[in-house]
1. One of P, Q was used to compute semi-axes √(5λ) of the Cα gyration tensor in Å, and the answer was 46, 16, 13. Which one was it?
2. Out of P, Q, choose the structure whose coordinates give distance in nm of label points 7 Å out along Cα→Cβ at positions 36 and 84 equal to 2.2 when calculated.
3. So if we calculate distance in nm of label points 7 Å out along Cα→Cβ at positions 60 and 76 for every structure here (P, Q), which label has the highest result?
4. Ranked by relative contact order in percent (Cα under 8 Å, 6 or more apart), which of P, Q sits at the highest value?
5. FRET efficiency 1/(1 + (r/R0)^6) of positions 68 and 116 (r between Cβ atoms, R0 = 41 Å, to 0.05) computed as 0.30: which structure among P, Q?
6. Looking at structures P, Q, which one was helix-only ellipticity at 222 nm (-39500 (n - 2.57) for each DSSP H run of 4 or more, over all residues; to 500) calculated from, given that it came out as -34000?
7. When distance in nm of label points 7 Å out along Cα→Cβ at positions 100 and 124 is calculated for each of the structures P, Q, which structure yields the highest value?
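Read-outs throughout are calculated quantities, based only on the coordinates presented, and are distinct from any laboratory measurement. Only a predicted model underlies this, so the values are computations on that prediction, with no experimental measurement involved. Cβ atoms are built from the backbone, for glycine too; each structure is taken alone.
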Structure P
Amino acid sequence: MKRLLTLALCAALAACTTTDFRQYESKNNAFEGQGGTKEIVNGMEIWDGAPPRRFTVLGVIYDDRQGAIIPMAMLSGDMVKEARRHNGDALIRMGSSSTLRGVISTGSGVATAVGPNTYVVGSSVSTPVRRNASNFAVIKYID
């Protein structure tokens, strides 16, 4: 039962993500960056800024997903998988935005009457519902 619930949850989260790769075309597709910060995810570089070496741009990945903890924790790994599918050597993070789509609120309370007095205890939780849009350039290094 636990395994079935986990599979259903994963399927629901995956259904809430769209990832689209668009090929980049240009007469001059050779660039050389000035550097930036990078992280290594599953053996692939993800740059904030352009790497300080020559590269070509293969395309751009556009990703839209829920802004919750689990989908966002999967973002970098998912982008690396998509970049590898298109023979990329690295990624350049181009932009990201988050939009508040609403709020889910739940609450409960209990009232107890004792003689002429009534006591009420309650609690509530509100959770924001966010969508996150990101785009990454998939690049190939030129030796």
Structure Q
Amino acid sequence: MTVSQNSAAHAHSDHRHWKSDAECWLNDIQNWRMEHSAAIVQLQAALSRVNEHGQALDEHDDSVKSLVGGLEHHEKALAESLQDGSSASLDEVRGDQHTKQADLHCHQQDAHERIKKHHHQAMATVAMLTKALQEPV
């Protein structure tokens, strides 16, 4: 075999190898396109959940403000009872209303902690995703 035949055989071998690589790459790209399409659907669903989270924050804000309003009302009723000097009225205010206010506060505190945990996890995940997608290709 001559040098040029050896060289040609080597070149043909390289071409077959390169063609095989390119076919694998095209297969990868096809798979990545399917994953990309699925990711778009998942991100749209995630955006919907982020918007729902914003609505939950609005509702939580309203609930906390309502709790504050109830506390102010309770405090005012307590002060009025003290000014009247009526111990029966004071006991009633202290008992029923105070127990109710304590229960509302405890419920709100539990809700706040759940929302806080969820919020921090969700925002950290969004930040990681954003950072990953900003990396150059």
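1. P
2. P
3. Result for distance in nm of label points 7 Å out along Cα→Cβ at positions 60 and 76 over P, Q: largest is Q.
4. Across P, Q, relative contact order in percent (Cα under 8 Å, 6 or more apart) peaks for P.
5. P
6. Structure Q accounts for this read-out.
7. Q
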